[in-house]
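Participant: Please go over the structures that come below.
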Structure P
Amino acid sequence: MNDPLDDLQRATIAALAPTVQHGQSVALLDYPAHFNAGDLLIYQGTLSYLARMGASVDYVCALHTYDTKVLSACVPEGPLLLNGGGNFGDRWFGYQKFRERVIAEHPERKIVQMPQTIEFHDDAALARAQRIYAQHPDLTLLMRDRRGYELARELFPENTVVFCADAALGVGRIAPSAEPTRDIVLLKRRDPESVQSAKSLPASLASAYMTDWHVSPADNAQWWPTTLGLLLLNKLPGVRSRMYPLTRRAFDWQADMVVDNAVAILSQGRLVVTDRLHAGILAVLMGKPVVLVDNANKKVSRIHGDYLSNFPDTHLAENFDHAAELAGQLVS
């Protein structure tokens, strides 16, 4: 029987192959400069895929370090890759505005929007995106769930739309960092994508170890000075090009830090219960049983239905009450 992870990784490389060539220099834009381990797992998975394909990632930027001159100096001709995730739309509009800016500024470049979930609620925001995207002659949109793929084909007919699994799976198998010390780790959203308050959780989950993505106090004390220093220095246009090698090393160091903390959090439990997609993906990569609960835009259930359900011990609950029932059965 084939390993579902191997199958998804091969399919992802096949989806990227028409746009990224062996030995090619590429840029990866929209580095996630925050504590969301899921977005940084996507970043690391993307780097892993590109390394396997023989591409050289010669420019990486966050929203606050983007500089067209530095980009052109580092990657004069190669494609621009826009980091994947769950912010193609107007829920997290700052990231969408950045993508639209890059697409509008670089009509001469091949651009690939890495695997995303689509979610537009505002007609004006959608119309703006459609107008900007349609004007680009070589824009590929990778969509990480089947419903999003069909919707993007309908809404963005001028662009190439390809189904492609979430890029975080490119990281591959991850060993837990310690033996479990409790039955359940509950990784619970605290942002607008949450559909159930922590105050309304069933007693069996309310008494479990509950947290959201975070880093240790020691790592937090290192992360903030580095981030603020990069923010201030990159505000000086004349300094950005000289700063770029340091900025790139800092980005990769911070990504390792945040993902290592995420692994440490999930390692504590025999079972993971979560409404965060990438807590579920990370649990799968760590070989841990996981009970998933849907989020506001239903990306969790859609991606579970499309491919996460192919992994053993990966369950989808209707809500946290149902998740508590499943968790009780799995740890008994």
Structure Q
Amino acid sequence: MLYKRLLGLFIVLMAAFALPVQAAQTLVVYSSGPASLARALAHAFEQQTGAKVELYTASTGKVMARLAAEESHPRADVVILANWTAGLALANLTYPFRPADIVKRLRPSLDAKGSFLPIGGDTVSIVVNTRKISNPQSLDNWFALTGKQWQSQVTMPNPLLSGTASDFVLAFTAKYGDRAWNYFKALKAEGTIWPGPNAAALRPVELGARSAMLSAVGHTSLKAKKKGNALDLVFPKSGTVLIPRPIMIMKSAPDKSLAERFVRYCLSEQGQKLVSKALLIPAVSAVKPAAVWPELDRVKFIDADWQKLAGERTQVLERFRRDILGQ
């Protein structure tokens, strides 16, 4: 009888000590696309540390909506987004983490202001179906996609769902003002569609149902091109946007040490090679972008004040929703 009581007490004590350890070793990560990169990073981290990573992957718009819905009972420990202004919109919810040993290794062009780090970056271009457009590089400015020949031939990601498209709209309207808004209205009048995030907007161009895609994110377009689709990327001579992608630890994360280890892994050489393999631009200077990328030194980039644009984010996207999408 005594033996059974002691055995029962031992089991209860073991359970009491084991449960907190198990919970502390589970990391919840919310990530914008590419989902394949999030899965690769999570798997590699699990293999290296023995910790468990619980993943939620979706578009930036859906990740932001889920974070808002869970505000009173937050679940995410680490959040990876596709654009910097979305990260800055969450600044009050994030735990500052910018260790000097990582910062000094970052690409200067991706080291934007904020209390968090970039995991990588991406850019946007005009993507064309080369079976429908014989001289893609003649489209040397963003305003080239209007006129009778472009009637019902253009797509663009919905900036309410796509992080990179939202930062493109913010930077584009900041640079060109009313000219940019009038251009969006002209595109709408000519039958441009905004069917969803980047993959949804690219699909009609891949299939040849449409000729061109405005504000096409790099990694999605390059992946489709690598598969043999008749696509070409055009970077307008007036300049495009290089968009850092934030990785953030949330203040609500119960195990900051585990979250920091995950961020460090993502910014390590091994983690950054996975970023490069996913066709994003690595945040760390020592890791090169995939060979499929054009020579980025020859691409002109618009100077973007992400802090200022973040302050305008809600107003600009609401205007786009109302005036362009008609929602």
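Participant: From P, Q, which structure was Cα extents along the principal axes in Å, for residues 193-248 alone = 56, 26, 15 calculated on?
Facilitator: Answer by label: P.
Participant: Another question, if that's okay. Of the structures labelled P, Q, which one yields 2.2 when distance in nm of label points 7 Å out along Cα→Cβ at positions 49 and 65 is computed from its coordinates?
Facilitator: P
Participant: Kindly point out which one of P, Q the value 0.99 was derived from, the read-out being Cα Rg over 2.2 N^0.38 Å.
Facilitator: Going through each structure in turn, the value belongs to P.
Participant: Taking mean projected area of the Cα convex hull in nm², for residues 153-264 alone as the quantity of interest, name the structure among P, Q where it is greatest.
Facilitator: P
Participant: OK, next. Given a value of 25 for relative contact order in percent (Cα under 8 Å, 6 or more apart), point me to the structure among P, Q it was derived from.
Facilitator: The read-out was computed on structure Q.
Participant: Here's another thing I want to ask about it. The value 4.2 for distance in nm of label points 7 Å out along Cα→Cβ at positions 169 and 241 was derived from one model only; which of P, Q is it?
Facilitator: So the calculation was done on P.
Here, each number is a calculation from the coordinates, and none is a lab measurement. Computed from a predicted model, the values in this text were never measured in an experiment. Cβ atoms are built from the backbone, for glycine too; each structure is taken alone.
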